[in-house]
Structure P
Amino acid sequence: MSRFRVAVAMSGGVDSSTAAAILKEQGYDLVGFSMQLWDQRRNGSAGDEHRAGRCCSLDDLYDARSVAARLKFPYYVLNFQAEFEQAVVRNFIESYRSGYTPSPCVLCNSHLKFDHLVQMADEVEATHVATGHYARVKHDPETGRYLLYKGRDRDKDQSYFLFGLTQNQLGRAMFPLGEMEKCQVRRIAREHGLEVADKAESQEICFIPDGDYAGFIERQFSEVCGDAQDSHPFREGEIVDESGQIIGKHPGIHRFTIGQRRGLGVASGKPLYVIDVIPAENRIVAGERRQLARANCRVERPNWISIPSLEAPLRGAAKIRSRHPEAPATIRPLGNGDLEVEFDSPQFGVSPGQAIVFYQDEQVVGGGWIARHPS
């Protein structure tokens with residue numbers, strides 16, 4: 001007997017395809033959706049062949065359609081390029097120009113894909129939405145809250161990217177791969193005869209497949225941020241040491257992020273790193289690696305999952321980047337809604353603009369966005 005209807009996000013990769021196969025086998029009534037987010041023809045430089053990434057390409061949409069056809073459920077492609085450009089790409093460009101290091105995949109997952117997936121689910125009368133994320137969601141009957149947990153496969157855990165989900169979104173979310181290892185996922189895909197079973201994984205940002213962030217920003221600024229009214233968006237400036245002494249020149253702060261070592265172009269007898277970006281002065285501050293260590297940071301725009309809000313200091317582990325080891329820390333509420341995170345041991349590469357996610361064991365407590373300076 002068929003179970004309730006589920007709207008499945010289909011990326012064309014092995015994870016979302018296998019998630020759909022598992023749900024189909026369990027008897028759910030599926031409707032598949034893919035989101036066309038980025039025109040891959042915009043990836044190349046002028047006169048170059050465009051380079052498609054291993055994510056969100058036309059080939060991926062073809063693969064997703066083929067999987068839906070094999071598993072026999074309806075499938076639709078919806079165009080959200082305009083929304084993606086404004087919510088994710090523009091934020092990416094303006095963040096780098098403002099001295100921040102953005103987290104585009106967090107924004108895309110929480111504030112674009114899930115928002116639209118829930119809307120599409122409502123339109124087809126689906127009670128739940130499913131994705132191929134390696135994460136788990138549970139309901140706590142005592143508090144009534146939906147809780148987010150790490151995926152069982154620690155190497156593939158994607159809970160960091162989902163900290164921004166709301167209780168409504170978590171209450172409707174299904175993550176069929178949450179309890180699985182990646183090798184199991186590929187095996188299941190082969191058992192179902194899915195051609196994507198051995199498809200390579202996407203590692204890069206989907207709209208920058210060559211990894212050249214600065215080149216992308218320079219090529220796309222006028223089109224994406226045409227209303228910014230900035231006739232000199234990439235001004236040269238000074239590189240200084242911590243004392244303010246000028247030690248070099250830079251071609252634009254959008255080319256630098258905290259912790260960066262390459263590309264400074266400053267001759268020195270010891271390795272130099274970007275230890276700060278000061279957009280108001282159009283300056284890059286360079287120094288030794290030890291100067292990157294931060295004992296604390298301020299966090300803005302928090303979202304809480306396991307608790308409704310933070311009213312008292314909380315002990316947990318903070319992850320400042322998706323691949324960064326968790327660091328034991330104390331999270332304290334500030335009077336204006338922001339937070340202060342005090343690390344037990346100083347952390348390297350704490351970058352304003354990045355997401356920071358708080359854990360207690362396997363559970364995601366919440367998270368927020370690293371502000372420019374500690375309180």
Structure Q
Amino acid sequence: MARLAKVKYHVLRDTKKSLVIDDLALATPEKNADVFENRIAFTCLLTHPDGKVYCGITAMNGDIFHRFDPATETFEGLGYPSVGEPFEVKIHRSLELAADGTIFGASACLYTIDQRLLTTGGAIFRFHPRDGKIRKLAVPCPRDYIQTITLDERRGLIYGMTCPVLKFFVYDLATGKVEDNDYMGSITHLGALDDDGCYWGTWDAVKHYLFKYDPAARKIVYFHHSIPEGAKHSNIMYPGAGPVDTMLNGGDGFLYIGTCGGSLVRLDPRTAEATYLGRPACTRRMPGLHLWHDSLLIGAGGDEEGGYVFTYDRKTGAVQNLGPIVAADGKKLYRVHDLCITADGRKAFVAETDVPNRSGYLWQVDLEF
């Protein structure tokens with residue numbers, strides 16, 4: 001039986017005094033240099049074959065891309081400010097790994113609508129640890145920033161969804177062309193590809209129905225149903241956000257969805273039928289989900305009530321809550337935003353965001369099974 005062997009956290013930067021999250025509105029060098037430089041959140045994580053954990057963060061100073069070395073427990077900034085512009089202040093759920101070790105990413109924002117005409121738009125970029133250079137590829141949707149991307153390496157496509165206008169786009173890596181499918185009315189925190197290479201997401205601002213994009217036909221297939229309690233579990237992350245907190249291809253013909261309401265759902269891409277599987281804890285949010293070992297999925301969830309880790313056995317249907325993410329000093333993970341697993345499956349790293357009175361930390365959970 002799996003269990004949490006040890007929990008600890010790693011601090012990249014923290015504010016010098018306790019502040020509330022609303023102080024981000026004052027995060028300029030002139031008004032509040034402490035928040036501008038030090039107030040951060042971890043929003044996106046990627047384990048790499050080089051053994052490091054690549055971290056997308058929220059940072060008002062634009063230093064949004066970092067690398068963490070589990071062996072030395074140290075962080076290294078990867079120089080995003082050298083290519084960034086002032087409104088690129090986070091990498092939300094937008095780090096994807098290619099087979100050759102290349103990392104594709106995309107930038108997000110926190111601007112207010114009165115600033116919209118001053119902005120450029122979120123950029124897709126590529127980075128390889130071999131040369132350490134960030135190369136911007138495109139701004140797919142001018143003035144809109146990119147909340148999430150999914151890489152289809154086989155077809156050379158990157159799928160993305162934007163904010164504040166909730167658009168869906170397809171970017172062709174070979175040609176540089178963008179297919180802008182415009183306003184969708186809904187957005188997934190993270191979408192996924194099924195075994196046929198179709199990308200799945202949500203549309204409609206009220207019902208948050210499912211859709212899939214078929215790359216063979218180059219068109220969207222709109223369904224007129226959502227996942228279980230889809231409308232109820234929407235608008236939790238932010239206005240317009242749909243019920244999908246994360247989505248994963250299970251390698252068994254199904255897609256698995258962690259919902260913003262905190263439940264686990266299985267989607268059959270052949271029929272678009274979505275089936276409720278369970279709810280590991282009495283809390284909202286389930287943004288972390290990965291294949292683990294044997295028939296198990298491992299996930300992380302938790303909102304203001306605190307974070308937790310769980311497993312789901314696809315053979316038996318058993319859900320096991322492994323316990324809360326609490327460090328030895330009693331500090332609790334406040335809100336989960338992403339999860340990654342080391343190659344040996346022995347360590348999970350969890351991104352923390354939106355903490356009311358401090359910066360978010362990178363949490364490490366040592367696992368036994």
Structure R
Amino acid sequence: MNSTDVFVIGGGPAGLAAALAARQQGFRVAVADGSEPPIDKACGEGLMPDGLPALEQLGISFRPDECHPFQGVRFLASGLSADAKFPSRCGLGVRRATLHRLMSDRAASLGIDLLWRTPVTGISGEEVWLGNRKVAAKWIIGADGANSRVRRWAHLDTCTRNDFRYAFRRHYRVAPWTDRMELHWCEHGQAYVAHVTDDQVCVGLISRNPQMRADDVLRKFPELHARLKDVEIVSTERGALSVTRKLKRVYRGNVALIGDASGTVDVITGEGLGLSFHQALALAECLKSGNLAPYQAKHQRLALRPLLMARLMLTLDGRPKLQRRTLQVFGRHPDVFRTLLALHVGSISPLNLAVDGLTLGWGLLTA
């Protein structure tokens with residue numbers, strides 16, 4: 001292959017989503033990645049309801065044995081809890097490797113050129129360099145993660161916000177104990193729990209302390225630790241940075257960024273994968289029109305709600321008194337938590353939060 005219409009650098013879920021969306025618009029597409037499938041990484045593995053329609057548009061569906069549904073979200077802290085169902089469809093817990101395998105198979109079935117174990121060494125104009133070999137491409141998409149080299153090569157590194165936390169992920173062999181995705185809070189971080197099959201649970205542990213590891217963080221959640229301490233661990237511990245990064249620009253010339261390369265929201269939102277699927281569809285529409293300029297506005301609009309929710313949720317990070325007071329208010333006013341969850345999954349706009357936000361604020365003052 002010496003040329004293609006669209007060259008995607010990075011073959012994770014975001015890159016494959018971009019490739020699938022572009023192929024569905026009729027483009028010839030190539031994807032290159034230095035790894036080989038299935039590509040795994042530390043990830044909460046919970047697909048929120050608002051991301052699933054976009055994934056379905058890309059032609060991806062799951063068998064019952066490949067996923068596990070969850071009906072809502074539960075917050076837990078200081079012996080208190082708040083619980084709400086999603087307003088419409090459920091979310092899905094899916095192993096990251098399973099998702100990647102299905103997306104890779106879908107890409108191959110559509111005739112996308114998949115160049116695994118093929119590192120990209122540079123870009124120049126309408127050329128992508130693979131060592132000493134070059135491939136001509138009208139459009140170049142950077143989907144190479146939070147430490148994107150494409151972002152640096154295209155001079156798109158300028159950001160307006162850049163916060164870091166440390167995340168770890170493990171899987172345990174255990175039957176589901178809830179139909180909710182759970183978010184446990186304490187002074188030292190959060191634990192994110194999603195059942196991904198009928199006999200496995202994914203546990204993500206997040207902290208601002210770079211010295212802590214998965215077992216250290218897990219012990220800060222006595223109830224969860226007691227539930228899992230004698231359970232078989234079925235995956236190796238994986239770690240990653242959880243980054244909130246907002247870029248000033250996500251395209252330049254014929255180069256566009258997608259997924260974590262284009263800016264990220266903290267993993268606490270569970271929105272990373274769903275956001276990249278929506279970005280892929282928006283980007284493909286711009287490629288079809290021959291103009292990347294609208295992608296900037298579409299990208300900002302898509303990221304607005306996840307960034308807002310990340311900021312709201314991270315106000316609780318490291319503040320046990322505020323966590324306890326917030327859950328007390330949710331207990332007295334369950335509609336407030338239901339409204340926040342509906343906002344989180346895009347069922348209502350931020351304007352709908354005004355009245356419930358006042359209730360929450362007054363409740364915190366008087367708790």
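If we compute Kirkwood radius over Cα pairs in Å for structures P, Q, R, which one ends up with the highest value? Structure P comes out on top. Work out the source of -6000 here, i.e. which of P, Q, R gives that when helix-only ellipticity at 222 nm (-39500 (n - 2.57) for each DSSP H run of 4 or more, over all residues; to 500) is computed. It must be structure P, since only it matches. Given a computed value of 12, 37, 35, 14, 2 for P(r) over Cα pairs in 10 Å bins from 0, in percent, for residues 69-180 alone, which structure among P, Q, R does it belong to? Label of the source structure: P. Thinking of P, Q, R, which structure, once Rg and Dmax of the Cα atoms in Å, for residues 85-268 alone is computed, gives back 21.2, 64? For Rg and Dmax of the Cα atoms in Å, for residues 85-268 alone, the value 21.2, 64 is produced by structure P. Given that P(r) over Cα pairs in 10 Å bins from 0, in percent, for residues 237-300 alone, derived from a single structure, equals 22, 57, 19, 2, which label among P, Q, R identifies that structure? Comparing all candidates, it corresponds to P.
Bear in mind these aren't lab numbers, they're just calculated from the coordinates by the rules spelled out. None of the values given here were measured: they were computed from a predicted structure.
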